Structure I
Amino acid sequence: MATLNYKHLRYFWMVARTGSIARSAEQLHLAPHSISGQLKEFEETLGVELFRRVGRNLELTESGRRILSYAEDIFSIGDELLEVLRDQKLRKSITFRVGVADSVSKLIAYHLVEPALQLAEPVRLVCREGRLSALLAELSVHRLDLIIADRPMPTNLNVRGYSHLLGACGLTVFGTRQLAKKLPGGFPEKLDNAPFLLPGEDVDIRAKLIRWLDTNKLRPRIVGEFDDSALMKAFGQASVGLFVAPTAIADQICEQYQVIKIGRIDSVIEQLYAITAERRITHPAIVAISAAARQDVFGGAKL
């Protein structure tokens, strides 16, 4: 009794699908003569002819068509088995879906979320970025587990959500060394008439920062406004203007963007919130983020 050789069956299946030994050989990364030899062995084992040549192509015989239908079922079931095994591996990890408001510093967002990846149980992180209103719509239909934002949940939206304060800190003004040398006087006087990159209208600290500048009778020259904090820092790195960012990550900003600290604005406080669909925080990843925010990210920041 003949024993089915599944390697031969795979080669037959590929040739039947492509209609050509040469194309099958390319997909299988084998020499054409190797495929031909395997097909001949397969025909001899089964005792039937599988193909007939029509011009440059191969055409299935009646026996070949019957065997192909079984081959399709066999390899389809094999693919399903691999998919099931893949899904089982994925289910062993926690899927954690985070939305980050584009007004939040990407660097501080990383430091906040990173502890979730250190849990004993593997975490599969899915990050989304956008305006807070769009992210809240995603949260309302449970497409997000958490939103990191620079303001609490707005009260005028018909979305159920709860705000949890992660931490707060003052601001630091940054600029390149090259730009700083051109600015006379001490801080904050040197901000007067200095090129300045202002956070966009969707950024919560914008109004507080403008009030602070007005109170101190400072009139920087606004050369750009940015909703996206990372883009603002990129322009700052290019010496286009000075910019502000949370003091809690001042050292990392200096290192990453090759800028220096111009001065601190401790009276303008930036707050960061975790917004969730549930009143109590129970998701292990969010618990880890909240604990790390208090102890590490904002633990040493002066308010």
Structure II
Amino acid sequence: MPYIKSNGVKLYYEETGKGYPIVFVHEFGSDLREWEQQVRYFSREYRCVTFNARGYPPSDVPKNFNKYGYEYSVEDIANLMHGMKISKAHIVGLSMGAYAALIFGLRYKSMARSLVIAGVGSGAMPEHRKSFFNMANELADTFIKKGSKVASSVISNSGSRVQLKNKDPRGWSEFKSHLEKHSAEGSALTMQQYQALRPSLIDFEKELKRMNIPVLLAVGDEDELCLEINLYLKRQIKTSGLWISPKTGHAINLEEPAEFNSKIQIFFSTVERRQWKKRDKESIKDI
């Protein structure tokens, strides 16, 4: 199995296709397998790299809680790219992975050709902070006390996941079966140290306003915890565009793979032709 070391932790990765690189960064409830529909599509023309985050076997599951957190996840993207001799890439992230990808764009802007930020920002709005913190710690307790199988049932039947269940029962069952086998310890520590403790994206407002990397924000219109923060990000990042997918929940790449792939392909093409422009100031003069 291929691994890259990042701050003493081995990260398992897979590489498919040739061409300009795309690095996919998975969400909390998934691992690299949930990017399969994107890898099959984009590897025809791109070098697609997927990897499992720390805490997600066959990547290492550190027992030290200090080895988890959003800053490590940002560093993991950079170290993976360094280890694979990738100087610059399109970065595609979902949810937890989108958070890391967005901060990566702030910290390592020379390494990101573009950012696809999908389903980002649960718990970011001030009115959601406390309830999200409590939910994250309760879910971590469920992983530890009751195991991944019980926790997977809670996650897969949540209000932002039932859309996948209703649209694609086979895909939902596969998602759930993968989640059932995740490391309970790794998931709990990720939830406690990363999800619960990460700063709100609003805390990065000054940096977001200076961002010049092309950004495609993607969110489902039934992904309630992410809708408002994506509107906020659209207004802060002058090089961003916002795609809202109707009747869609959190796992937007699984729920609407054809549309997700198409939107990203158009975005990449526009970026590569240097036609993804900053927002025209005239469009915001009345705000």
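Before moving on, here are some points about what is shown:
- Identity of the structure behind -0.17, -0.30, -0.84 (criterion: log10 I(q)/I(0) by the Debye sum over Cα atoms at q = 0.06, 0.08, 0.13 Å⁻¹, calculated), options I, II: II
- Per FRET efficiency 1/(1 + (r/R0)^6) of positions 135 and 191 (r between Cβ atoms, R0 = 25 Å, to 0.05), the highest-valued of structures I, II: II
- Entry that produces 1.0 once distance in nm of label points 7 Å out along Cα→Cβ at positions 119 and 167 is calculated, selected from I, II: II
Values in this text are rule-based calculations from the coordinates and carry no lab data. The structure displayed is predicted, hence computed values, not measured ones. Cβ atoms are built from the backbone, for glycine too; each structure is taken alone.
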